[in-house]
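Down below are the structures I want you to see.
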Structure I
Amino acid sequence: MPPRTLSRSLTFVMAVAIGVIVANLYYLQPLLHEVKRDFRTNTLGASVLITLMQVGYAAGLAFVVPLGDLIPRRRLVVVIFSLAAGAMLLGSLIHSYVLFAILTVFVGLASVGGQTIIPFAADLAAEGQRGRVIARLMTGLLSGVLLSRTLSGVVSEAVGWRGVYVSAAVLLLLMAVVLRLVLPTEAPREHVPYLRLVSSSFALLGTFPELRRRAWFGATVFAANSVLWTTLAFHLSSAPFHFSNGVIGLFGLLGVAGVLAANAAGHQADRNRNERSTFVAAALVAGSFLVLLLGHATVWILGLGIVLLDAGVQGMNIVNQSIIYTLAPDMRSRINSIYMVCFFTGASLGSLAAGFIYSRGGWTGACELGAAIGAITVVPALWWRAKANSAG
């Protein structure tokens, strides 16, 4: 087993790698209106692509990420990045909506490399610094999310949305080579049959009440996040804005609030201020949709709503992950797997509901849906905070 230390340079490379591969899930979001025209589908058909990608990602979390507790993660990560590169390149060549929709599931499935890297880093991190290490890795993830939306908008204006997929494939392949060179090796692990490995991941939800609670918070906040980003491109490309792909992509830069919130939440987690951070994050998510609804025709108010939502979502995720990685150190890949399955199941349901609601109720309906999801996050967060205060 490698020493329980993690250098800043290795942490940086891991963070960049996580950002590069997670970006696959978000390139399409600011381009949905263009993809809609290219494949000659409707609003619901285009938004379903986001749901399919998240379904594929959830499947990868359930059936691929647990392998990190069985085989060397260095080898696993390099294979995943290589497959993701092939999937993105193939996506740039497909002109059938049905085939592209099928491939979209595989793109999601092959984009779980970051969720193999995170528990690997958690193993290497020193006690008392795990929250900050995870926060740095999540900074890479969040940077990938916000830059993917911006770059996809800008690059698509130069070379079309298919050029975005080709560029992503090149980045993934380069990252696979770098990771092969810098990731440390691991000692052989105890052999566990694959089916038992996967089934034990789901069994952990029954074993750890705190994991169930954190899975709920993760699922609801990311469902709310999907409501916004599934519908935002449609809203900004229509009246009164009529924004181009490049301008729509720039809204992704507002996610820098999530980066700052992630680092702040990591420091709070290391100080065991979890219940307070949970409630604040939940309140930000719920309140953001009220701002988005009130500012439906005003750019700066929409921007404020996006900032509040991203800060709440990423702050919640950091607190959740800092907690779940302490539950069973020898099963971190499986714990991360089942948590992220719940996380992206919420995202899938959120994007599916958002596409349906937006096609009927427009921006107002989407904001009402997001606020309702925020409410079912705030109520249990408030209850658990009150319970923690009374116990203290």
Structure II
Amino acid sequence: MLLGELRPVYVIGVGWHRYQRLSETNYIDLGLAAVRRALGDAGIGWEAIDESFIATMWLGSAIGRPMLAGLGARGKPLVHVENASASGSAAFRLGCVHVAAAISDVALVVGVDKPRALNRASTGITGLADDATALNYVPSTHFSLLMEKYKVTYGATDEDIARIAVKNHGNGALNPHAHRQQRRSLAEVLDSKRLSGSLTALQCCPVGEGAAAVILASEEAIKRWNIEPAKPVRVVASAAASERVRSSDQELSAEVIGRALREARITPDAVDVFELHDAFAIEEALYVEASGIASQGTYLPMLKEGAFDIGGRCAVSASGGLISMGHPIGPTGVGQVGELTLQLRGMAGERQHPGARVGLAHMVGTGAVGYGHVLVRP
């Protein structure tokens, strides 16, 4: 059964604690800041929440219990979700399903994380990460090789691919919630530290701390709590998939995005704003082409023409994307939904994409799981 076959689900509140470098701030304060801002944005109190979904990767077990106890322990259901980079997207999907199925009327989804030593069950690799490539050398090498393959296949240059990061750093400079808030020139991106092959540090996302929260509600709850008419944004599709034998991130993304768009009965050219998993710059080209918004090999020429700028054909990574907004893991997928909500309300400030009506969110986790969500302005 598809989400659209159940009762309608709406995002009614969004909030963040800025994504940032690791600090002395404890995760409880990070998470509660985002939750309180989401409640304030929705105009409801803690008593309105029927259940909560907490996304995290770094922090350990049952971290939502002491965090949400700061708002008052009320005996309501609490679920913790870990799904690698897609943890927040997975928690959001669960919240949508529960509201759509009338299990609850109002659900909180919050992602919170602080980087620490990570033990990977499949490899035993441990490491402290303060950027995407510090986990170990494999991700930067993997995406550096994908860059080289793309360059050979489509005749692209290092400068062409670096323009993705230039765009996203520029968008992040307009975002008060972003980890990186500084515009970067093409020369700065290309001249930053080389990590693997031609892949440079400013083409990779920072992995820091932060929090993001969204509140989901049914139509009945919107009426009951007198939510302002300008606030609700409808979630019309939620799709999830996992890897197949020898499938790539791009193939997984094409499958899950295609499924979400079909469920929403929306064609790729109708998407106005697109938040995606751009942990490395080349991923943006791969996933925009996987979505069908650009055909194979055409993303970079369209980027150069401004098609994916705010105000262009489709605003891609208007938040700054993972490259500039940051990638604290647990909050990332939740924060994407928050950005789309602001855009579709027309409340994104300097980042506002004119006339935005359809938003698409996409995340992958270690290349093994993928999520796609479509939001529309009612």
Structure III
Amino acid sequence: MARSEKVASENPVTRQIPSLYAELQQVPDPRQTSGKRHPLAAMLAVACVAMLCGYRSPYAIAGWLDNYGARYLQRFGFTRSRPPAQITWYRVLGRIDYPALEARLAHWAEQVCQALSDLAHLRGIACDGKTLRGSAQQGATDVHLLSAVAHGLGITLGQVAVSDKTNEIGAILELLSMLVVHGGVITTDALLTQVKVAEQVLASQGDYVFIVKENQPTLYADIQLLFAAPPPTPRGQEWPTAESCNSGHGRVEWRHLQATTALNDYLSWPGVRQVFCLRRQVTQHGTTSTETVYGLTSLDPTRASASQLLCLTREHWHCENKSHWVRDVTFDEDRSQLRRGHLPHVMAALRNTTISLLRAAGHTQIASALRYFAAQPQRALALLGLPTGE
């Protein structure tokens, strides 16, 4: 176990994390009053705690609560002496107003980020999509989810379902509307490099760093031509550059970024203040590959140097490395066969929240953290803001 993970596991709640349980109490309950036997907030809290202990499905969550019996029911807020039946978990979680749940979780996540973020650095927000493959194979609809993840922290700030009738371009504006974009820097892949996206980010008083590829042919050609044969620049107006080199597990990656303001007056793109060229060279197992990508940003050189742009483009992949990959590998998301109602979406939202809780508490090795909480479930209750009974 790494030193940082060992320290975090010894005292997992040293950071001041806003109460998730208080936020779950604000999620609207779709059930009629006469049909409510178990409080929705209590069920959602159990789901999060069980996931913190490594339980992945509604069936497993029901079993987790059964294992601990009546002594845990009151701590979660249940009013009956017996826990919900297994079928109740599927029925209730599948009926939850998924957008309303995501809105409450987004509100909580933003509070967490405000409590933990370093205000001296640019606040990057990566937007990227992921498909619930197992649910899709079972015929579930709208199972491609577009999420926003805070750079560095790895906390999911929001998520929306992408309709089967559209793509991520049709969902990104909805996602941005649920985020606190003000003061943040939105990073995306080339698919989401769209004029409307840039306009909404700027209207929300945020900034963007976009990758440009052939889906924007004119913009791509202009930037490519500039860096293919850069014109001479007056003295004192050299093009800033930055480099980084990372190695590990037999893989060496070298990155070189060059930025310029030379196209600011030429491009009609909303709010553009710099364009850049990023060259990547990866050597692994004796084989070397190179890639050149282009991009543009609304950040001028006084707010984002070439080194900072290099960091933002690299940390965009935290959405994949710190969220999507963990959901697949640690929580086995792609093999989940859920298809009933909003159940696939709700479970994905709870996985995001579980990972965010662990990241906020300082855990870097998620699988190790799940084993820790499985052995000490009262610590998982404390992480949500629930009484532990200790």
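Since every read-out is calculated from the coordinates, none of them should be taken as a lab result. Just so we're clear, the structure is a prediction, and the values are computed from it rather than from any experiment. Cβ atoms are built from the backbone, for glycine too; each structure is taken alone.
Details
- Highest-scoring entry among I, II, III, by distance in nm of label points 7 Å out along Cα→Cβ at positions 34 and 114, is III.
- Comparison of I, II, III - label where mean count of other Cβ atoms within 10 Å over residues 210-217 is highest: II
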